[in-house]
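Scrolling down, you'll hit the structures one after another.
Just so you know, all these numbers are worked out from the coordinates, no wet-lab data involved. The structure presented is a predicted model; accordingly, all values stated were derived computationally and were not measured. Cβ atoms are built from the backbone, for glycine too; each structure is taken alone.
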Structure 1
């Protein structure tokens, strides 16, 4: 079985800060080069039926029905809990838990990840009617658990989806054309 970190590893080049996208965010405190590891997600390996005992922002799916998460009683927050979405993110996934720079990132830039690269089952984005506030030129406007099906998302992040999402793409699940 795969071994996971007990807590998310976070590059020393990252700092918390106030985000123009959504409340708090994660920012580069020093230059980050394309391909550089910025986070490696970690936590306790738990099943979906006990996720209520764990902090929602820290839950990260790893295998069918298994998640890495921090307990609600864990008082030490991790910067991964403050990652915000962008429809044109500057990081992407390299495997199941590693987050790497998609391009060079300058000091002061907010670190973002496109939820379309990992979210395939959480309708919270669509349920609350939240409009995306990422500000990207390519902003999709509204985020859903089906964004990974969009051809523009699949093209932009080809080879950098969470393995669970990549399996759905490889299985030929229907794609949605961009508007």
Structure 2
């Protein structure tokens, strides 16, 4: 019996939920910080704050706490950029794990589907040969399609094609 869409969606949702829950407290905190800092409203706060910093320090002249070229502002921007880079890279690494799991799931499902399709073609060809009302002929295309693909051979062919492209460029 075929699974309904709801039954199929459940494992995919479970994969996402398991991935989220597998993250430690620090990882979830980082994800929450990145989510907050990546909101467009942050830009609406940062731009006026930087403009105000520059204008106030420029207006105060030689008495300014951070006169031009605004070394403190540059330092703060550098530290913030480093902080954001580490946050983004850390959360991206965790998200890459989920992407790898999804890719693996997709690949497994495609291989299973390919095997099922090959079996259906085999059965149809068998029915055609056994049916006395249908002319018995050899269909080379159907015979080829009825053979299950060898994932290892396909991978080798992809690697060979990539190597030949790389060699042509080099």
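One of 1, 2 was used to compute distance in nm of label points 7 Å out along Cα→Cβ at positions 10 and 74, and the result was 1.2. Which label is that?
1
When you work out Cα Rg over 2.2 N^0.38 Å for each of the structures 1, 2, which one comes out largest?
2
Given a computed value of -28000 for helix-only ellipticity at 222 nm (-39500 (n - 2.57) for each DSSP H run of 4 or more, over all residues; to 500), which structure among 1, 2 does it belong to?
This figure was derived from 2.
Compare relative contact order in percent (Cα under 8 Å, 6 or more apart) across structures 1, 2 and report the one with the greatest value.
On the way: 1: 21; 2: 18.
With respect to relative contact order in percent (Cα under 8 Å, 6 or more apart), the highest-scoring structure among 1, 2 is 1.
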